[in-house]
Structure I
Amino acid sequence: MGRIIAMAGKGGMGKTTIASLIIRRIREKKIGSVLAIDADPNSNLGEILGFKPGCDVGAILDDISANPEKVPTGMPKERFIEYQVQSAIQEEDGFDILSMGKPEGPGCYCYVNNVLRSVVSKLSKDYDYIIIDNEAGLEHLSRRTSCFADLLIVVSDASSIGLKSARRIKELSTQLKLKIKKSFLLVNRFNEDIEKRKIEETGLEYLGFLPEDPSIGELSLKGASIFTLDKNAPILTALNSLGEKIWKHN
């Protein structure tokens, strides 16, 4: 079974960038196959990874809903959707990626979430690592799109608002009895260890911090891929020092 790593955090904390950095480090270390799942309707993960998005799951569901005759006679609709989703996985250099998107039809988003859960369950047998970049906030937890994971990485900055949001994510995951083996707090854009008291208040295990790195902002302004980031960039060096807890299989 692959190691499922789910990202969470309030908006603006940098979780998508960190998800892309984790994918880059796993690829560079050549420690296993990777499936990146962009579960954020805004679909920014692919752009940061430097690829042009193709068909997403939301578009697939819209197309089947508008054209039910496309489902082959004798084939269950769910089986056809599963086949189409498998076909939507794009093979990139050193990793595969699947964009969930968001269907246009009313009431369809829950079905996308159901498909996501099914995809993760089945594809975890085919990949060593599945990295899920969830949308910002708490909704993906309440919809149980991260209902099971080996690792939940909650990304925050050092602000009280960010850390309170991290605590709410932990509380909600506990209330919903999500099957998460371990939950980490990762503090982004900070240059020193955060106070122990503040960590304890989140209820999360402290993974560490990633420093403010101007080169990340420069990449964003240029619209450049994370793979063009200098290998000696401070944020990559810091992530590598924390990495064993992230990509090491227990």
Structure II
Amino acid sequence: MTLLSDPFVLAMAVIAVIILGLAKGGFSGLGALATPLMALAIPPTRAAALLLPVLLVQDVVSVWSFRKTWDRWIVAWMLPGAALGIALAAWFAASVDEAQVMLLLGAITLGFGLYRLWIERGGRIAAASNSPGWVGLLFGAGTGFTSQIAHAGGPPFQMWVTPRRLPHEVFVGTSSITFAAINWMKVPSFILLGSFDRELLAAAALLVPLAVVSTLGAVWIIRRLDPTRFYALIYWLMVLLGVRLVWSGLGL
């Protein structure tokens, strides 16, 4: 019996992959919902392992689509911190309480999203943030840590990058490059932990066509989205994501 032969597992996998495709195509942060959703059907560590190969394929599509629009300065500051965060999460894998991490991440994400919606209410455009690179290093560590635990690195990334008010395609391109690198950084730890068995890789391979189609669909939508509404949409997604992560962290 294969992993996806269970109808409930298959349904959760399809929804999770579509969510990841939307995230990779430009709806940044939404991907943090995928692993908790998949964990409704299979153990959380196995859910994360199943989705990682799917993410790697989606990274190829998103990086290619936005390869000409990304901020090198942001990526250069975030990736060293992300590497440290990934290493710490892998080192403390046995002692990290995933529920507590998701609860804290959800509360911060919810608060940040509401704060940004408030200061930009009524179409107000807040001044772009110019925080120094070392702040990005710290947020990069948070991004790597939460990404290693549950592929939930989107919110820490957004908290540093969205206030910089990049053109929306540059924002998406920067996210694509950053998370493509982060996901490859995570591969060795998953291999060392023995997470990739034949059944899991076969299931991931079956999900690849859906992964590609969902990512391309999201890219098509993002490129036709009104830039003035892009950040408001991202903040609303953060609010909804924060509520969902808090809900998941509380075990409700």
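What follows is calculated from the coordinates using simple rules that are stated; it is not laboratory data. Remember, it's a predicted structure, so these values are computed and weren't measured experimentally. Cβ atoms are built from the backbone, for glycine too; each structure is taken alone.
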Given -13000 for helix-only ellipticity at 222 nm (-39500 (n - 2.57) for each DSSP H run of 4 or more, over all residues; to 500), calculated: source structure among I, II: I
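Assuming 15 is percent of Cα pairs over 34 Å apart as calculated from a single structure, say which of I, II it is.
On the way: I: 15; II: 10.
This figure was derived from I.
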With mean count of other Cβ atoms within 10 Å over residues 60-67 derived as 15.4, matching label from I, II: I
Comparison of I, II by relative contact order in percent (Cα under 8 Å, 6 or more apart) - largest value held by: II
